[in-house]
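Pasting the structures in now, so scroll down.
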Structure 1
Amino acid sequence: MSTVQTKGYYGQFGGSFVPEDLQKVLDILDENFQKYKDDVDFNKELYYYFEEYVGRKSPLYLADNLTKRLGGAKIYLKREDLNHTGSHKINNVLGQILLAKRMGAKRVIAETGAGQHGVATATVCSMFGMDCTIYMGEEDTKRQALNVFRMELLGAKVVAVTEGQGRLKEAVDAAFADLVENYDHTFYLLGSAVGPHPFPAMVKHFQQVISEESREQILAKEGKLPAAVVACVGGGSNAIGSFAHYIDDEDVRLIGVEPDQAASLNEGVPAELHGFRCYVLQDEQGNPLPTYSIAAGLDYPGCGPEHSYLKEIGRAEYVTISNEEVLDAFKVLSREEGIIPALESSHAIAHALKLAPTLSPDESIIVTVSGRGDKDVEQVFDMLS
């Protein structure tokens, strides 16, 4: 099942709605992405860093205690939290920085919500000697102060964006404004599967290593494919990476989990946002609605265009989880398995707590633990105190 029907589009979703000068830059980016994505030397270097620097393959871990507690299907955790820098973000960042290097870029910009993409970007910019500026909503810099310090420690300049709600949407706004002004010497290392073409396709390409591995791992462990793959969705990078190698396997349910106060796939309408078309939460005047999630990385009024298409054609399911359920899942996984998940990942865990008991014990589900919860411990402590 090929989800890309024409260049940059997934059904009616995707595309590129940007100023002419910026479109020329995106066309050059796409040309280089198409040139290198299947290049033998490029992929040899990428997988070298995946193995030697990131620590891939990430384990597919049977959460035996949690499985026994819940009954029903076996719960396997795809442990992206064990990657260097603590999340799935490093996969895409490494791919894009190697592309930036081949394009001769010297300056890199990025947006970040929870800070994990910012930390990963600052990490590779440090390694490859590139100037790095990270845009982050002012509210998120307060929620994720530790990650701000990590980015600065790695040599990045962190710019707090004060407009609007001071969250992820505003960080993306600021990053695109920078790119429009400085496109001639700047590489925008976008962190999620959103934005104008070719960003969604690039991010999926570099994140699909998650499902490439998990498919091979589950077949080795169980001898068959899982009943479902579950991942949290904000913009949707870890989810599209988790789904990619199962899209053609129509017996495998693909389940994305959104915050109930930022549920663009459940409550949004098809519209344009940040230069592409997707399901968007917006008011009657067409302005993006305010969103809220205790997980800063999911606090976005839109979603990736491929997720929008998978929802429209019924290939993937998208459900919502409340903040209370997220906090409960955060505690349950910590206590049952000794794994403290990111609040983003806790959305997927929360749905798995509901799903597993409804399935047969001879079935399995894969839940992507997209990041570790170190960054969230202080926030959760304050919320529960």
Structure 2
Amino acid sequence: MTLTLRTLTADELAPFQRVVNSAFLLDSAEDRLERWRGLFEPERHRGVFDGDELIGGGGIQTRDITLPGAGPHPVAAVTGVAVLPGHRRRGVLTRVMRAQLHGLHEEGREAIAALWASEAAIYPRFGYGLAAEFTRLEIPRGARFHPGASVGEDRVREVPREEAMPFARAVYEDVRPGRTGWLSRTDAAWDHQFADAEHDRDGLTAYRFALHPEGYAVYRVKPDWQERGPRNELHLREIAARTDEAYAALYRYLLDLDMVGELKSYTAADDPVVHLLEDSRLALRGRSDSLWVRVVDVDRALAQRRYGSDVDVVLEVADGFCPWNAGRWRFAVKDGVATVQRVDDAPDVVLDVQALGAAYLGGTKLTTLARAQRVSEVTEGALKALSHAFSGDREPHCPEVF
């Protein structure tokens, strides 16, 4: 039977969620469906149908993302991309991706799209590049800070959820504009990220909330009582602070909690806590991919962020999936601000749109991509200058899966 693609309606959230649950091998839960309702933008979700049966689809959340040096800008936060088992290898995913990206271009909406990939081999073929990573961090209880580290005089206290959440939201909004990769959050997004039903806990306790006058930390505990005493695991969900001293104070509080054996978290690749420690080897670290970025419109996207140094080069961009991006572009930066114009001049650097997306947030270096044979230098010195301009002051990080 011929497959058809169309925009979903508000009444089709339940069948769409069933597709997602089936594809990701999840059990259905009524409260999860209601939680999704606040995030579901039917006009931004496309479904593929085999006859009357919804067999796949994907959606977009309307969010802002903090860009290097430029604060929050719109991003198409791609979510819920799924195809029913038994209907794969039929071009369903390709149709959804093409509808999303071509629609964004035609409507002139977000200049970039971003997603978390369930499998890293899927999305590069649609032009997404690995733009950010996170660190799996493990630190033993009681790990000491270096002698010069200050945690100030303000106390950290634990409070109930209803008291903590308004304060956490205020801190997050204060901090977000300066944190590359952080997303805006609606009320529904906050509820979703900190959902605390039994099936959300994965065997851990309910969320606990630690507040400092200038920051907050949210965590769960995995009970582990051994013969020699408790070795509970503290799973840090999110930490944010307006000042470095408050950040240190929150970590100090968590690392000093009684009956804890180890703190575990998924954090920014350049989380300064590693350098707060007197013995940095106590912090075991492993890295993995987080955000994948797709440049929808080269000229609009590159002009939105700010850059670390002046540069003037011609880029030759390959983009088979979104052909309007293909060609040569003069990319000139003066005092951090870029202008991007289509030209016929000879190229200085040759790359594809996947490499451009990977470098976009400043975390993946173009010089690294060149060593991986994904970027080619034509004019000597152009690549180094371009890579330096793209590099950010801090690693991009997205503290939530969407």
Item to check | For 37, 30, 18 (semi-axes √(5λ) of the Cα gyration tensor in Å, calculated) the corresponding structure among 1, 2 | outcome: 2
Checklist outcome for this item: Comparing 1, 2 on distance in nm of label points 7 Å out along Cα→Cβ at positions 146 and 170, the highest sits with 2
Checklist entry - Which structure, out of 1, 2, was distance in nm of label points 7 Å out along Cα→Cβ at positions 74 and 210 derived from, given a value of 4.0? => result 2
Checklist outcome for this item: From the coordinates of one of 1, 2, helix-only ellipticity at 222 nm (-39500 (n - 2.57) for each DSSP H run of 4 or more, over all residues; to 500) came out at -13000; that one is structure 1
Checklist outcome for this item: With FRET efficiency 1/(1 + (r/R0)^6) of positions 258 and 314 (r between Cβ atoms, R0 = 30 Å, to 0.05) computed for every candidate in 1, 2, 0.00 is reproduced by structure 2
Item to check | Parent structure of the calculated result 16.4, given that mean count of other Cβ atoms within 10 Å over residues 266-273 is the read-out and 1, 2 the choices | outcome: 1
Checklist outcome for this item: Output 21.6 (mean count of other Cβ atoms within 10 Å over residues 58-65, calculated) maps, among 1, 2, to structure 2
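Coordinate-derived values only; no laboratory data. Given the structure is predicted, the values throughout are model-derived calculations rather than measurements. Cβ atoms are built from the backbone, for glycine too; each structure is taken alone.
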